[in-house]
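Listed after this line are the structures, all set down as structure tokens.
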Structure P
Amino acid sequence: MVAPRYRSRTFRRVFVKTPGGQVVLHYKKRKPAQAQCAKCSSLLSGVPRVRARELQHMAKTAKRPQRPFGGQLCSSCMRQVIVDSVRKA
């Protein structure tokens with residue numbers, strides 16, 4: 001019987017073939033949701049879909065795009081924010 005902590009669907013069930021030729025079940029944590037734009041809620045490209053612990057070990061440049069508001073706004077919303085701020089000034 002499976003350990004009680006693995007019975008919920010919190011864990012993903014992954015079939016893994018071992019070196020001995022057996023196929024066994026491994027339980028892995030699910031991936032978090034894809035990052036979304038704060039303004040228009042579209043999915044952000046360039047932001048990895050990994051858990052916080054894995055994100056800690058990644059380089060800063062691998063966590064988000066290298067542009068203003070990278071990781072918060074999509075490129076089209078970022079352009080609009082910059083254009084609006086220039087018009088006000």
Structure Q
Amino acid sequence: MIRPAKHLDLNTCLLRAASTLLARLQEDRLCSFAELKRSLAALGSDAECVFLPTIHFLYLVGRVDYHPHTDSFEYLEPAKEVTK
């Protein structure tokens with residue numbers, strides 16, 4: 001899903017979905033699971049298929065954190081580089 005291929009639909013690929021979710025999380029900082037899933041509705045019918053892999057990707061790269069007691073996702077700021 002991340003590697004480009006000849007038949008990859010750029011409108012519903014994982015990276016496009018990730019940028020959509022990050023934009024939503026940057027505005028609200030905290031979104032419920034359902035709200036975040038609805039924000040991908042603009043991508044069409046394939047949005048539901050790509051939602052969970054996108055959340056997993058964002059969690060693995062350290063951009064979101066999941067809070068199970070509220071069933072919500074929190075946006076995490078990227079780590080700043082330390083220069084000497």
Structure R
Amino acid sequence: MMSRDIIKHPLATEKAMRLMESENKLLFVVDNRATKPQIKKALEELFKVKVSSVNTLRSVSGEKRAYVKFAKENPAIDIATSLGLM
């Protein structure tokens with residue numbers, strides 16, 4: 001799978017905004033077959049950043065979401081701004 005096939009789009013919910021400010025995390029909708037290492041690699045390639053951790057969950061609607069924590073040197077707010085979320 002290519003990086004752009006794994007990461008579908010970012011989510012800008014109230015919870016996602018709080019996580020971005022408090023824990024340096026962003027929330028993405030990802031391909032249902034993507035593994036955590038694939039998601040981490042895809043984000044590091046797409047945004048040229050360092051990812052600390054990836055947690056995933058399946059939403060009620062069946063889509064897979066990834067909570068991505070970025071390294072301290074990569075503020076999530078900068079990445080969100082480059083994505084047009086801010």
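No value in this document is a laboratory result; all are computed from the given coordinates. Just so we're clear, the structure is a prediction, and the values are computed from it rather than from any experiment.
Values as computed for the structure displayed
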quantity: Computed 24 for percent of Cα pairs over 23 Å apart - originating structure among P, Q, R; calculated: Q
quantity: Label whose coordinates, when helix-only ellipticity at 222 nm (-39500 (n - 2.57) for each DSSP H run of 4 or more, over all residues; to 500) is calculated, return -13000 (choices P, Q, R); calculated: Q
